[in-house]
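Throughout, read-outs are computed from the coordinates displayed, never taken from laboratory work. It should be emphasised that the depicted structure is a prediction, and the values quoted were computed from it without experimental measurement. Cβ atoms are built from the backbone, for glycine too; each structure is taken alone.
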Structure P
Amino acid sequence: MPMPRKRDRLEIVYTILRLVRDNKNAIKVTPLLRYTNVSSQSFSEYYTELLEKGFIREELDRKKRKYVTLTDKGFAFLEKYAIIQGVIDEFEL
């Protein structure tokens, strides 16, 4: 039985952004780390990059709990990724 292939960088970015979106665009950092299924060190690197590049932002609720939400740029990435993935699937690449 072949080993499952490792996810590439874009797949992990997609996973992080999709998880935020699919959780009503508000998820705490710890569950996001857990559901992303990468090491905490790797997650921290991806998370920092996504924050710095403006794909996600941190917001505090009334009780001062930190949530991660997508920006317009994050939503745009998800749309374009879906288009690219559709082309890849269509041509069986």
Structure Q
Amino acid sequence: MKRNGNSPKILLKLPDVIVKLAQDLYPHPLCEFMYEISTAFTEFYDNCYCIEKDSSGKIVKVNLHRLLLCEATAVVMDKCFDILGIKTLEKM
């Protein structure tokens, strides 16, 4: 994935996944979708800084579009967990 790559595109699949879930009444497409999101987000997070700091730790740049992508990913994952009946954690 290059830069923000596939993460936003994957998130847009949610309505289709929910329709399939409602039609088939099997949870595995939703679980596979969540795995796909997790994989893409991990790659994004490893390769793209949301908040850039200098060597002293001072914030030099905040990439708002990347922070919004992180927030959107969290919202989608939260909705997916809710559909599956799994309570999400606020902190780890």
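Match the computed value 6.8 of mean projected area of the Cα convex hull in nm² to one of the structures P, Q, and report its label. Source structure: Q. Taking distance in nm of label points 7 Å out along Cα→Cβ at positions 21 and 37 as the measure, the highest value among P, Q is held by P. Name the one structure among P, Q that FRET efficiency 1/(1 + (r/R0)^6) of positions 29 and 53 (r between Cβ atoms, R0 = 30 Å, to 0.05) of 0.15 was derived from. Label of the source structure: Q.
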